[in-house]
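Got some structures for you, see below.
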Structure 1
Amino acid sequence: MSDAPKKICQLCNLDFTLYHFLMPLLRAMRDAGHDVVGVCSEGPFADKARGEGFRVEPIAIDRSFNVLKHLRAAGDLTRLFRREKFDIVHVHNPVAALVGRFAAWRAGVPCIAYTAHGFYFHDRMAWPKRAVFVALEWLAGRVTDILFTQSSEDADTAKRLRLISGDHIEAIGNGVDTSVFHNTATRAGRAKIRRDIGSSNGRVVILTIGRLVAEKGFPELITAMRDVDAELWVVGERLESDHAGSIDDALARAETEPDLKDRIRFLGYRNDVPDLMRAADIYVLASHREGMPRSIIEAMMCELPVVATNIRGSREEVVNGKTGLLVEVNDPDALAAALSALAVDKKKRAELGRAGRARALELYDERAVVARQIRSLGL
């Protein structure tokens, strides 16, 4: 591509995703002299991006399997792309990536890039369903010029299955802002967070962050907590657009069982996650599938030992026995054993936490991840 400034579209499903995950890339592209436009479903976080001077075009992109809604979104996107004459359309999230790539192709966009934050198909999916989603990725790959994956495992899968027609497939990793997520906590700051939440300074606190849906492993985690002598802070909520499995039964157990209701605290959406991490002792992510989970990296940067499930992305970030512990998916007993082992061993927590921070600093600095994308896009 030429050295002239480019007009770039960053497309994702939700305003939440645009603001919380893509803004570093938007800022870096703008700082490099390019015109960057966000496209996503309308919402309050779109206004936050607009507050930073970015133009955000609202296009409703449904996260369900409603074909009629996707056809409507594809038409809206095609018209937008033709009108705006983007040089690059860069898509994110499975639904927006699928619909957006075909719309960009129909509109004649010169360069179509896709970041797979974790392919929707995974190794525990029933093979007929997996085959359908692999086929959809393969078809969209016929009109994809550049494929970024966050995990190396996904990059290897994409190459093996030839998920794009060309050969520009690259694992870019994932990263966080090291000036925000760090291990420098004051005793007073840590005590204040705990006091505000209602947890004592001497209590072991386990933190987890995620959408309140079944695929994030909450039913197993809540069951596991019956056998763990610690408190659990749960940060997150269920998004209105979320079609993933409900955890209502697990939530009811957590709120009514005598041994759980005083030890599990649902904190909802929070904007002080770095402070919460520095006030906690262990981080856990019990997901059934992930891409390259950012919350694990954030926890590692804050020097927290991590307990995670042995899945794509998480097992690339967590070195079992050195920076944290890995357990199998949907195994509350193993989860309880791992959490209990760390809850009673302060020295081990500190050892794993230090090693995790060192690994995160080496591999997961956000600046390097953003720079890698800009370089690969020829910007």
Structure 2
Amino acid sequence: MAHAYTPGLRVADKALITRERRLPLKGEVLVEKGKEIRAEDIVAKTDLPGNVQIVKAASILGISPEDLPDVMVKKKGEHADKGEVIAMVSSFFGLFKSKVVAPATGTIEAISNVSGQIIMREPPIPVEVVAYIDGWVSEVIPDEGIIMETTGAFVQGIFGIGGEIVGELKTAVANPNDELTADKITPDLKDKVICGGAYVQYDTIKKAIDAGVRGIIVGGFRDSDLRRILGYDLGVAITGQEKIGLTLILTEGFGRMKMAQKTFDLLKRFEGKRVSINGATQIRAGVMRPEIIIPLGEKYSQDLADQEHVASGGLMVGSIIRVIREPHFGELAEVIDLPPELTVVESETKVRVLKARFDDGEEMLMPRANVEMIES
């Protein structure tokens, strides 16, 4: 029987993980192929051109544009500090002087005798790219960056905010149905990434930020609290650039939602390990999921590559799925049958369906479009 494809989230105890770490423009790569490095290590760097400042010098001095080059105190290519005189004219035998000062520290890039403007370029902006995950350099992209490789546990979330964070993993609740409450945020959680069960509220997030927590992983979060913490409606934009003080990843969805037992058990098992997380999410074309990566310190193996190939086969009998429509929204189930024929559903349309069994033993026929696969 051919495999049936359905979108899915990945929850894997052990996977081969590669991540491209690339500069926004060409620069210098600082590491060599095969080198073992840590997540915080800088792997490439470059300088972005500084901001441009345009000064209407001729207008300020009351002169014709063509006279501007003759009254410049600073010449093209010279450095000037903020507030330093860069052009000046004298009148009445030097009794009166008009000056133009640098609006910012930088370099004189151009002096126009047509527009009468001085263009200043502020100092270059340094950009550094870090490894993000503990692992090995599998490939060097000359002048641009590298490809990192590691073997580790891997979990994809439903939604997240905040960027790349690295910290020690800590489980703050006893089971996946518990709420991460404010009293569980203690001083020893500073710089930690904490697993918080089913739910977290706004006040707890704020306390965690004040306590220096780097990241929170929970089942659900209220969308109204999301607006409060961001200060605006998120819409359908790509997340990951928010500067709220930590990275938040939801593994199940919005509202109070029990974290999947498999996800919770995996995170609890690796408590104390270094974890790399990224809340970046995109829900339109080119879907991007928030991710949790726990490097295991093991190098790539062919056996693991073979396992990866087998695991990517698609939806099969025995696959674990999450329902993404009511009445069982958010619940996990096991696929027990994949009928090949089209079936008429409640909307009177013909679709492909599957039969699933829930933890309580209930069996249900549902459209395959109403589920997503939990890849292991």
Structure 3
Amino acid sequence: MKRISIQPRNHWQSAVENLGFGFHSTDVPYWDESACYTFSLDEVLYIERASAELWDLCLGAVQHVMDNHLYHRFAIPDHFIPYIEKTWIADHPAIYGRFDFCYKDGAIKLLEFNADTPTSLYEAGIVQWFWLQDRDKTKDQFNSIHEKLIGYWKYLKPYLYPGPLHFTCVKGSLEDLTNTEYLRDCAIQAALDTQLIFVDDIGWDQDNQVFVDIQDQRILNIFKLYPWEWLVRETFGTNILADRNKAFWIEPGWKMLLSNKAILPILWELYPDCPYLLPAYFEPGSLADYVRKPILAREGANIELIRSGAVIEHTGGNYGAEGHIYQQLCTLPGFDGNYPVIGSWIIGQQPAGMGIRESKTLVTGNTSRFIPHYIE
């Protein structure tokens, strides 16, 4: 794994905007092609193998949580537990997730799993691929995201209820809308009937106890880029439990367990010999160097890095009320003051590609940059 400084394409802004990538720059640059990362084929195969093995372990951890009724560790409301278990037992459809890896000194370590509402999918699947076509068509990427998304939507089609597949996200977030519309476009290419509706516009038919769209059409299948931890604390979430249609929500309710950082101590307890896992606990215990993470948080908020009892880095935010976990400190590799985290995508049940986000700090937050890659 190497970081190379390169010359950005002429008029790269127009190139990415023509792909529908409108949030490449805000107050700080997000898409950054002044550098790229290169990997050997063996390194890519290693990342792919680690992703596949960790996915299997995560499924085992979900079953363990249910078998031992460990929901209190996840701060999940009691009235949602039967629903979570039902979505697991009935194998409700799921489409994707993103492992965040530290790759340093030839070893991969799992930092966390974004299993419910991961973003940067469009950048990883489309934008960096077209960048590579312009830069060097003879090179390849770890990137079958687009093909696997279309293929898995095709696979899921017979398992969905008859009728359209709705796609939803919040209003006012171009990033969320872009990722949602990308997933919707892949579903359209898989011959699914789709409709876009913002979360704010989803209606509840009180008389019939069902969700409806703005045309009063019943919602039976819906992809949401909206976190479960918000839904379960809203009236919206209570309606999911009362829904007479029992709509399929993608990602399904059981993803509440994998998207919660409480899964990290569970994984470590179950699989302490796994080379990809870091020691993680619900109390710091004997850890001298560790990261304190809220079990529910976003964009690197409320993180503390502790070394020998001293805070070496921390971030602000409004998370942490539900509790924390403590994970052995594993600092990201440094490339001239740049710290990359590898996002390895699971589409369906398979590793599908990666995207790299890079920060000037050890914590990857909302000012990180997306850096493309290729295989040497």
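Every number here is computed from the coordinates shown, using simple stated rules; none is lab data. Just so it is clear, the structure is predicted and the values come from calculations on it, not from any experiment. Cβ atoms are built from the backbone, for glycine too; each structure is taken alone.
Source structure of the calculated read-out (relative contact order in percent (Cα under 8 Å, 6 or more apart), 18) within 1, 2, 3: 2. Determine which structure produced the value -0.48, -1.16, -1.45 for log10 I(q)/I(0) by the Debye sum over Cα atoms at q = 0.12, 0.19, 0.22 Å⁻¹, for residues 19-146 alone, calculated from the coordinates; the candidates are 1, 2, 3. Considering all the candidates, the number was obtained from 1. For the set 1, 2, 3, ranking by FRET efficiency 1/(1 + (r/R0)^6) of positions 203 and 291 (r between Cβ atoms, R0 = 30 Å, to 0.05) places 2 highest. Using the calculated result -8000 for helix-only ellipticity at 222 nm (-39500 (n - 2.57) for each DSSP H run of 4 or more, over all residues; to 500), pick out the matching structure from 1, 2, 3. Corresponding structure: 3.
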